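Enquirer: These are the structures in question, set out in turn.
Only the coordinates and a few stated rules stand behind these numbers; no lab work does. Computed from a predicted structure; not experimentally measured. Cβ atoms are built from the backbone, for glycine too; each structure is taken alone.
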Structure I
């Protein structure tokens with residue numbers, strides 16, 4: 001069993017330097033206060049960032065989502081985008097990282113005077129942590145794909161916990177992941193409150209159905225950046241693309257299925273709930289979109305908009 005986040009390169013990460021509020025620390029000494037809002041309450045937002053060719057891919061869109069999340073949660077935003085960008089590239093430079101790197105960028109509300117939920121007892125500016133690691137998706141994962149299990153844990157309504165926010169509070173996704181793992185599958189497929197397919201516990205889900213590309217409405221999942229790229233690419237390739245409600249019956253009878261995410265890009269799904277999808281192998285649509293995505297990455301790295309230092 002292996003999920004989309006299984007990776008190569010772990011042995012290179014023991015000596016990485018981690019940025020906490022603009023200061024670099026060795027991995028074993030990187031720490032935050034036990035009174036930090038993120039530790040006490042999961043009160044924070046985060047982004048996963050991919051680095052190739054000395055470039056943080058699609059950084060502008062990731063920062064858009066991060067700052068929108070902070071604004072929604074009413075964080076005092078004291079570090080501007082340019083400063084945060086400099087910190088990100090500074091961490092890469094300090095670790096001599098240019099390729100095969102994944103960054104976890106986390107922002108919590110800050111340190112509290114006492115362990116209590118009220119934001120008014122926060123006594124410091126937000127805590128900003130940048131963890132860069134050497135991580136490369138396993139080639140077998142990208143080619144052979146993963147298996148999914150539909151769990152009982154639902155993606156909920158926005159008036160309970162907005163599923164479109166990328167917050168530290170991920171307990172529902174963790175519970176979903178546990179259930180899928182206990183059932184012997186790689187990752188969890190999650191439904192929305194109405195029983196339609198929503199997303200996976202850590203990736204977005206697509207199917208090819210009757211020659212069309214389908215994904216969920218997006219009402220109960222994060223606005224994924226790779227997800228958005230795929231929707232655009234598929235439309236440009238002439239496919240009919242639909243963000244719509246669909247059921248597990250559609251999933252089980254799909255010609256192809258795949259998941260998307262910042263870390264591994266596009267990964268085929270070969271089985272859902274014990275049903276083989278298509279012929280159980282990576283199909284032509286997934287292969288074509290994988291190639292198209294690699295083209296988008298190459299274009300971004302070479303693009304004229306890349307003005308920041310690249311490590």
Structure II
């Protein structure tokens with residue numbers, strides 16, 4: 001039997017490393033794998049048949065080519081991060097000597113503030129009655145996103161046994177397999193209790209996931225996104241409703257009320273506080289709007 005080409009062989013080993021040693025979520029592993037398989041195809045097309053053949057100049061050509069066809073700076077940053085992580089692993093395994101991705105940067109990304117919903121908008125969306133088991137599940141997922149600021153991958157990976165009505169604290173595993181404790185608000189806890197009561201109508205007997213699909217097994221990330229978007233359309237949401245919008249709203253509303261950036265960083269699971277600081281801009285926008293609308297010297301005199 002012919003052994004797999006070195007590119008694919010080491011890529012498969014790296015994916016196993018991410019899954020079993022670093023214990024990253026399946027969603028994150030799939031993202032790494034997709035980006036690296038694209039890079040492997042690019043190498044094969046240029047006659048580079050093992051990762052050690054890839055030079056820093058090759059990496060720059062790869063990034064430049066992707067940029068020319070319209071790939072955003074943010075996507076290129078993610079792809080470079082995946083490639084950089086692969087080469088750190090290859091250096092550790094002594095397959096390569098140097099990491100050619102070090103020093104290569106993606107085009108600058110224009111800083112865009114995350115879109116959020118205000119409290120009243122979210123209230124109207126979350127106070128809608130749920131009648132079917134699927135609707136009860138969808139409402140519980142949305143309440144949990146907004147109550148606890150979860151990432152999509154974190155919600156997908158939740159197990160039924162993690163929910164306790166006696167202790168409204170949830171231990172979640174975030175990026176880099178880091179765990180953190182987040183509170184579950186009373187409205188989210190009620191929604192979860194309603195879902196747990198009807199969950200047996202959908203869940204397979206041996207399924208341990210908290211949230212399941214209509215087929216009875218752990219729900220897929222794409223299904224969560226589609227169902228939440230559908231909920232937004234059905235209930236006249238302002239703009240596109242998606243999981244990260246609920247996480248952004250969670251962060252913005254907490255910071256607006258408390259002003260405690262460190263606490264928000266901890267609850268979001270951000271490794272670097274600079275990631276959390278973007279919400280201070282959102283908070284300032286709100287304060288500036290209040291100022292413009294209320295301060296007597298900020299408003300133009302009416303004729």
Structure III
């Protein structure tokens with residue numbers, strides 16, 4: 001920075017621009033919410049620092065000197081450029097595209113059905129969904145503003161907000177149930193085909209694994225709990241359940257819509273809150289952008305509303321699920 005400019009407060013230049021435009025300390029003071037005396041003092045100190053006069057002070061009016069006239073044009077243009085740049089940058093942060101990386105099952109079953117509400121509330125923000133399940137490094141993938149992941153809170157140096165935990169329970173198509181083989185207790189599962197989530201079964205202590213799930217209920221592990229077809233993704237698992245191919249373990253963000261329409265039902269009592277949770281994660285810089293903050297706050301409100309609607313119990317034991 002030039003040494004001459006470093007001696008001059010920006011506030012004094014803004015006051016000078018207003019006084020030069022109005023040719024009145026009183027009107028400048030009114031515009032800037034200052035006293036007339038404060039404006040007069042600022043101009044006196046500014047002239048002392050500049051070492052030349054800006055105004056000729058008459059009894060009832062001000063007149064710019066040649067130096068004041070030349071400086072006022074430059075200052076006015078500079079302040080205009082600053083204001084325009086700030087407005088443009090704020091608009092970029094408040095509007096435009098917000099790219100969110102989210103698991104495919106969560107996107108299809110929970111997020112996308114609700115996005116219309118967000119658009120209605122914030123029409124200037126376009127949310128772009130990047131539906132992938134792989135882990136991301138947000139420090140290197142700058143095209144992603146936020147990722148939503150179901151995991152333990154393990155994101156050092158990132159801005160992390162917990163959205164919700166989950167309840168794990170048994171679901172099936174109502175057409176699957178046979179009145180001759182009621183499904184009232186875990187041992188009754190042996191009368192039906194069990195659908196398995198390969199991802200959950202690879203995780204230790206996963207509630208998505210049938211053996212671990214019945215153990216959480218205090219029931220014995222049965223050989224039949226290992227039998228049945230296996231699916232690499234939870235969305236394909238749920239599709240099999242919807243088509244009456246068997247009984248599955250699921251949670252609200254996977255099957256909330258199907259439960260509300262009756263396409264799936266909960267034939268068994270017993271559910272557990274997951275140790276993992278859904279987290280909204282951004283870099284600290286991106287997290288502070290208005291559009292990111294608005295979307296994050298909207299997600300939290302939606303998750304809270306969902307929890308209140310389902311009245312999720314807090315006293316049941318936790319299990320880890322994916």
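Enquirer: Of the structures labelled I, II, III, one was used to calculate helix-only ellipticity at 222 nm (-39500 (n - 2.57) for each DSSP H run of 4 or more, over all residues; to 500), giving -8500. Name it.
Expert: Working: I: -8500; II: -17000; III: -12500.
Structure of origin is I.
Enquirer: Quick check on the output: 174 is volume of the Cα convex hull per residue in Å³, derived from one of I, II, III. Which one produced it? Mind dumping the intermediate values first?
Expert: Details: I: 131; II: 197; III: 174.
Answer for the origin of the read-out: III.
Enquirer: One of I, II, III was used to compute mean count of other Cβ atoms within 10 Å over residues 179-186, and the answer was 17.5. Which one was it? Please list the in-between numbers first.
Expert: Values: I: 17.5; II: 14.5; III: 11.6.
Attributed to the structure labelled I.
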